[in-house]
Structure 1
Amino acid sequence: MLTRDILKRTIANLPGSFMIDELIEQLLFIEKVEEGLKQSEEGKTISNEVVKSRIEKWSS
């Protein structure tokens, strides 16, 4: 979940003039990274071997 503080920092890091799409893109990126970190902390990860196996199946 995003906080008001994260939103403020994200806006502060954007140029003086920006498209709303840029802000949304930044916020979505931050949210996805935080979600991934939470999943990692909870042990909800998969090994490199499993990932490689899945990629091989998709590539076939």
Structure 2
Amino acid sequence: MARARSEVRRLLVVEDDPGLQSQLRWCFDGFDVHVAGDRHSALEMLDRHRAPVVTLDLGL
């Protein structure tokens, strides 16, 4: 099934390094990118935005 053009492609980036946050925002240009810098913020954003894709800094 083709994705509707108006459908927003959301993802959540969980990363505490501001430089990597910026690079990942750039890398996922065209997506609705939400960034969390810690576990607590990540859980809040996941609940609020329901992003179907999460990139996670495994060191957090």
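Every number here is computed from the coordinates shown, using simple stated rules; none is lab data. In this text, all values refer to a predicted model and were calculated from it rather than measured experimentally. Cβ atoms are built from the backbone, for glycine too; each structure is taken alone.
State the single structure among 1, 2 that was used to calculate distance in nm of label points 7 Å out along Cα→Cβ at positions 16 and 40, giving 3.7. Answer by label: 1. Thinking of 1, 2, which structure, once mean projected area of the Cα convex hull in nm² is computed, gives back 6.2? The read-out was computed on structure 1.
When helix-only ellipticity at 222 nm (-39500 (n - 2.57) for each DSSP H run of 4 or more, over all residues; to 500) is computed for each of 1, 2, which one produces -24000? That value comes from structure 1. Name the one structure among 1, 2 that mean count of other Cβ atoms within 10 Å over residues 8-15 of 17.9 was derived from. This figure was derived from 2.
Source structure of the calculated read-out (FRET efficiency 1/(1 + (r/R0)^6) of positions 24 and 48 (r between Cβ atoms, R0 = 35 Å, to 0.05), 1.00) within 1, 2: 2.
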